[in-house]
Structure P
Amino acid sequence: MKILIVDDDELVCKSLNVLLSREKDMDVIGIANNGADALSSCRLIQPDIVLMDIQMPIMNGIQATRQIKSDWPQIHIMMLTTFKDEKNIRLAIHAGAEGYLIKSTEVSSMAQQLRALMSGSTVLDADVLRKLTQPSEVDGLEGLTPREKDIAGLVANGLSNREIAEQLYISEGTVRNTLSIILEKLQLRDRTQLAIYYLKKS
């Protein structure tokens, strides 16, 4: 099977490339570092499976998954991420991902799961399956990373993307990307809804 690895961590990409290439029936034919590059790679090399991270610059993995499944429905998507919160899991599956594994998964197990995915099975990590069958009642803000909470709070205080970038010493692009992730996690439409939500919940 032909595999495309999509992750903004170069070490993760290199490690997966080396380890999966040892499997006789697997061929890593490409590596991309964000969702936009993943779309370009799918267009050029048409992989069988995409191993997709979630949080990446420019375009996150959930957005990329949605677009890939729209343009090339025959390509299988396996999310491979550190995120185990219910909202990310549901967003990924709703976007079209057929599998969801955690990065701590052993490579031998991952290879078996990829084979199962190719055969048409839906593959979910055991912890992920528990999240879906026994969802927690944790407040939505608790599902955000510390940086995401910082940005949500600054949006609620009326700061623009540029002002947030200056205050947190990050780029405007990072602010926009993170804001997009926050809106998807909380299933909100725009920054106005986010501000209202944050003020109600905090």
Structure Q
Amino acid sequence: MAVRRGTLIRTTDRARLDAICASGYDWLMLDGEHASVGFTEMAAMLREIGGRAPCYARVRSLDPEHVRHALAHGAYGIIVPNVDTADQAEESVRLVRTSAWPSARVVVQAESAEAVGNIEAIAAVPGIEWILVGPYDLTRSLGIPEQFDAPAFDEAVRTIEGACARAGVPVGIFGMTDDRVAPYIVRGHAWVVVGIDLTA
């Protein structure tokens, strides 16, 4: 499977978005979980991008209002953060499938020690397009904040990779630079998120 390379976006500035859309990314991740991206900003992002790249909206929480708002304004898929259990993964799929846009893609983030412990069951949930590793939250949950080269972090990511491989579900990861995601591409990650347009 070809690697799909994306980046994390928090800006609503048209010139910045034009430049990002012209940069050759395969997809874009719109960050509705962090920073000051609320409903108005998410709608503005999707309007300015205007379908020039597939946009996955990371919602603030597993809430029908957040999911439906992003889909109503043109999101191609939904990324649900902090999915720790199979029940939460099932609810993520259900919320999208019962919306007015049932064909939208569903991605869940594995970013805690609890998620790693439940990853076999999470990966087995039907309807998940792929699973995104959240390295910053995962290292914090493991008690090794931002120690991305620590053996415990590597073991956790390999556990996620193994469960996804057995379930036939692609896996992806975020990194601030190409160098940070490159080893994971070698390990079979089909989706990568490289960098953030705005850090605050």
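Just so it is clear, none of the values below were taken in a lab; they were calculated from the coordinates. Quick caveat: nothing in here was measured; it's all calculated off a predicted structure.
Please state which of the structures P, Q yields 0.95 when Rg/Rh (Cα atoms, Kirkwood Rh), for residues 16-95 alone is computed from it. Mind dumping the intermediate values first?
On the way: P: 0.95; Q: 0.98.
Computed on structure P.
For the read-out semi-axes √(5λ) of the Cα gyration tensor in Å, a value of 25, 20, 15 was computed from one structure; give its label from P, Q.
Details: P: 31, 19, 14; Q: 25, 20, 15.
Derived from the structure labelled Q.
Quick one: helix-only ellipticity at 222 nm (-39500 (n - 2.57) for each DSSP H run of 4 or more, over all residues; to 500) came out at -16500 when computed from one of P, Q, so which one is it?
On the way: P: -16500; Q: -12000.
Attributed to the structure labelled P.
Could you figure out which one of P, Q the value 20 for relative contact order in percent (Cα under 8 Å, 6 or more apart) was computed from? Can you show the working numbers first?
Working: P: 16; Q: 20.
Only one of P, Q returns 20 for relative contact order in percent (Cα under 8 Å, 6 or more apart), namely Q.
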